[in-house]
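What follows is a group of structures, each given as structure tokens.
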Structure 1
Amino acid sequence: MRQNMQTILGAGGQIADELARELHRSHSPEIRLVSRNPRAVNPSDTLARADLLDAEQTMDAVRGSEVVYFTAGLPPKTELWETRFPTMLRNALGAARAAGARFAYFDNTYMYPQDDRVQTEDAPFEPVGRKGRVRAEMATMVLEEMSRGDIPVLIGRAPEFYGPGRTQSFTNALIIDPIKAGKKPRVPLRDDTVRTLIWTPDASRALAVLGSSPEAFGQTWHLPVDDDRHTYREFVAMATEALGRPSSGYTVIPKWALRVAGLVSEPARELGELLPRYQYDNRFNSTKFITAYPDFKITRYRSGLGAIRDEADAGEDR
């Protein structure tokens, strides 16, 4: 008898860890975590060591799975993305196909146009920069697998993150973390364009909902966001208030300064590829998900920032 095994490729990242918690809590106790050095999230988790660059190891790790989630990440080095990411995804898709498993791909928006067009699931791929081209290649690979129809496939796509814990995002690094530390936050390019951010636990919970819904497969989904969008000017004020820190204003970093920083800083170089999107309103639309799953509770910005404050306060108390 086949078990309801949920396998997460790329275990250890924040999205994967929260996904494991949510799957265990609400969908299935059969969780397998796969990475080169996996660590249990839930007491009953099964661990599988595998290098996703190795097709045979990936095949072994996926065998017997009901659903496979691809949440793997790489350090922000363009060469690694170009040489490793497509191979990892190709191996994962091949392994899921061999296992007859459903495949849920966690994606971002790097391949979308970096302008003020509303981003829906039908947005065209017009990548800017090398990382954007890699993500376009990968998303196309998944769409082609979806079209073949050998296995059920879905894409869950998220905009820029903000969140608790080890969240790796420009908003955390430039705004939230400095405010927590009593320092002046920094805003890239402009403070008057609206941003769309997703609370990282919401992204994981929504991916679990999709992966556990047979009717969700064969489609691309924008994961749910708070549609009460704010400019960075407003977000800084809201974060300062929510985190209980005195306001010290903020600095808008001009393009030339980011370009200079990119000469010596890898994170600054990565941000450099995405600079065009900070010049325009960013309107990521998740109406499709919200309509299909109206009971899903979206974390509002003030609630998310409040949770970050509570986490910081708990850390100070220890």
Structure 2
Amino acid sequence: MKRWPRDWLLALATLLLVLAALLPPVTMERRVFSHMLVFDITQSMNVADQSIDGASLTRLAWGKRMALQALAELPCGSRLGLSVFASRRTLMVLAPVEICANYDELEQAINKVDSRMAWNQASVIARGLYTAIEAAAELPQPPSLLFISDGHSAPPVDEENMPEFSLPPAPVRGVVMGVGSLMPQPIPRSDSSGRFIGWWEADQVVQRSRSEDAPDSQEHLSSLHERHLQALARVTGLTYARIDSAAAFRRASQDPALAQTLRVPTDVRWMPALVATLLLTMFFLPRRADVSFDRVQTSA
């Protein structure tokens, strides 16, 4: 009779482990995120003015690295889609899917985003953002946008002459994410296969109209056009964030204002597994009375 409480601990722990193995997901209300990740894949995003651990990275590679780190930190039940921007429009590559069930596929899709996917050398950022908002608004439960760009438009566009924005029928929230150095850098040129063939020169790109009191235009160089991206964020009702670190990307992508309360399947198997672990720990710990009895026997 002395050991029956410990035997019950073992039996109950076994029952809880079986329950943890068989318990299906439980539908619960959770605060999750639903994002449409949009990458600017135009040629200025190939400027290598970013770095991690001393290794140089292009703006596009930097944005992808930050997105992958943020993906790993989003709660299960969150959804992520993928789009790319070039020329004058954004095209959806992948509709939003649940991240935990599709993590490997999402990771591979993000890794495969490349500037060779661009279908034109133009880069009208305003049109790209507007079409991204329109596409998101047409989806069921419109996702928030994470629009990653350096803001470099080609041909150049002044804030005063931006295309007009028409509000979509469904509201869309999101963040315009600025990447790149504030120091102008040469823009690499590539052929159709993505092979580097030189740098864009001043006479090869459209320059801004000159005036007597204005400095020479340098559209063949590229930096983070923060004012342009900030203006676009204001026009569209989105927010703006400069993404210069993983922490900055995390704050922007997990902004509570972008969270949604949804009923999602939630894995709760860890609960009975945790209780079973505690019971097994209690079962295998030596009882104080037993230890004292063993000491008496040894003394005798």
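A short reminder: the numbers here are calculations on the coordinates, not readings from a lab. Remember, predicted model here, so these are calculated numbers, not experimental data. Cβ atoms are built from the backbone, for glycine too; each structure is taken alone.
Below, the figures for the structure above:
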| item | result |
| --- | --- |
| Value 18, calculated as relative contact order in percent (Cα under 8 Å, 6 or more apart), assigned to which of 1, 2 | 1 |
| Parent structure of the calculated result -10500, given that helix-only ellipticity at 222 nm (-39500 (n - 2.57) for each DSSP H run of 4 or more, over all residues; to 500) is the read-out and 1, 2 the choices | 2 |
| If semi-axes √(5λ) of the Cα gyration tensor in Å is computed and equals 55, 22, 16, the structure in 1, 2 | 2 |
| Answer label among 1, 2 for the case where FRET efficiency 1/(1 + (r/R0)^6) of positions 97 and 201 (r between Cβ atoms, R0 = 25 Å, to 0.05), calculated from the coordinates, equals 0.25 | 1 |
